[in-house]
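> What follows is a set of structures to go through.
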Structure I
Amino acid sequence: MNIKVKQYLDCLSSPQKEIFIKIRQILLKTLPETKEEFKNGAPWYGKYYIAGFKNSVNIGFSVTGLDKDEIKLFDGNGKYMRHIKIHALDDIDETKLMQLFILVSDKASCSEDDKV
């Protein structure tokens, strides 16, 4: 685990810490080659971020390149990134998350990729 991500995780309280750990496990199991970084104040995993908040953990997804129906699978109204919120450990639908990670991995791009 990236040292800055570990420090970030250590600062989270329950249940956000447990939710974060489970989401991270699912992401890395689904896309094992994903690089873990810490930037913009949150852990980043290529086209995704995971951020703990007071009442939820948000998973951000790049939506650049997705069609309108696919973008509707996410909350928010960002042009490049959208998210989903997880409020409790029991709210995690592993199959759905894996499908979303794969969809974005296969179809979306992110601004860093576009600059290369």
Structure II
Amino acid sequence: MENEIVKTSQIRIDVSLDKENNPVQMQWDADDSDIEGKQEAKSMILAIWDGFHQNAMRIDLWTQKMNVEEMNIFMFQTYSTLADTFERATNNKEVADEMRNFAHQLGHKLDIFGDDHKH
């Protein structure tokens, strides 16, 4: 059988909400994680592709503890790693490099890099 399932693994995300349903605390753990136990998270982006409806579904959450500087870094790193994911999935290095260039420009606009950064 070509696509025989040989293992099932779970990723769990616990979101604690205040009375207005705003995230106050997030913790995650995964069966295949190298880290034991639940880990704290201040922000998350979860994207799932619905192949039947040809639609990306998304959950974006962040706690009140997440400050703007951290969000800037999180967005920069997310864009940067999306380029790597895109290249691995499509083998389209040209577009992945354009995505990386955009991420780099974003990093400059968000002042992510230190003074010693060279372009």
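> Thinking only about mean count of other Cβ atoms within 10 Å over residues 21-28, which of I, II has the largest value?
Structure I comes out on top.
> Identify the structure, out of I, II, from whose coordinates distance in nm of label points 7 Å out along Cα→Cβ at positions 5 and 37 was calculated to give 3.1.
Values: I: 1.2; II: 3.1.
Going label by label, the one that fits is II.
> With relative contact order in percent (Cα under 8 Å, 6 or more apart) computed per structure, which member of I, II shows the largest figure?
I
> Identify the structure, out of I, II, from whose coordinates distance in nm of label points 7 Å out along Cα→Cβ at positions 13 and 77 was calculated to give 3.2.
I
> Work out the source of 1.00 here, i.e. which of I, II gives that when FRET efficiency 1/(1 + (r/R0)^6) of positions 61 and 93 (r between Cβ atoms, R0 = 35 Å, to 0.05) is computed. Show your work: numbers first, answer last.
Details: I: 1.00; II: 0.60.
Here the read-out was taken from I.
> Continuing with the same structure: When mean projected area of the Cα convex hull in nm² is computed for each of I, II, which one produces 7.1?
I
> Where does the value 9.1 come from, among I, II, when mean count of other Cβ atoms within 10 Å over residues 53-60 is the thing being computed? All intermediate terms of the calculation are to be shown ahead of the outcome.
Values: I: 17.4; II: 9.1.
The value was obtained from structure II.
Laboratory data are not the source of any read-out in this text; all were calculated from the coordinates shown. Everything numeric here is computed off the predicted structure, so don't read it as measured data. Cβ atoms are built from the backbone, for glycine too; each structure is taken alone.
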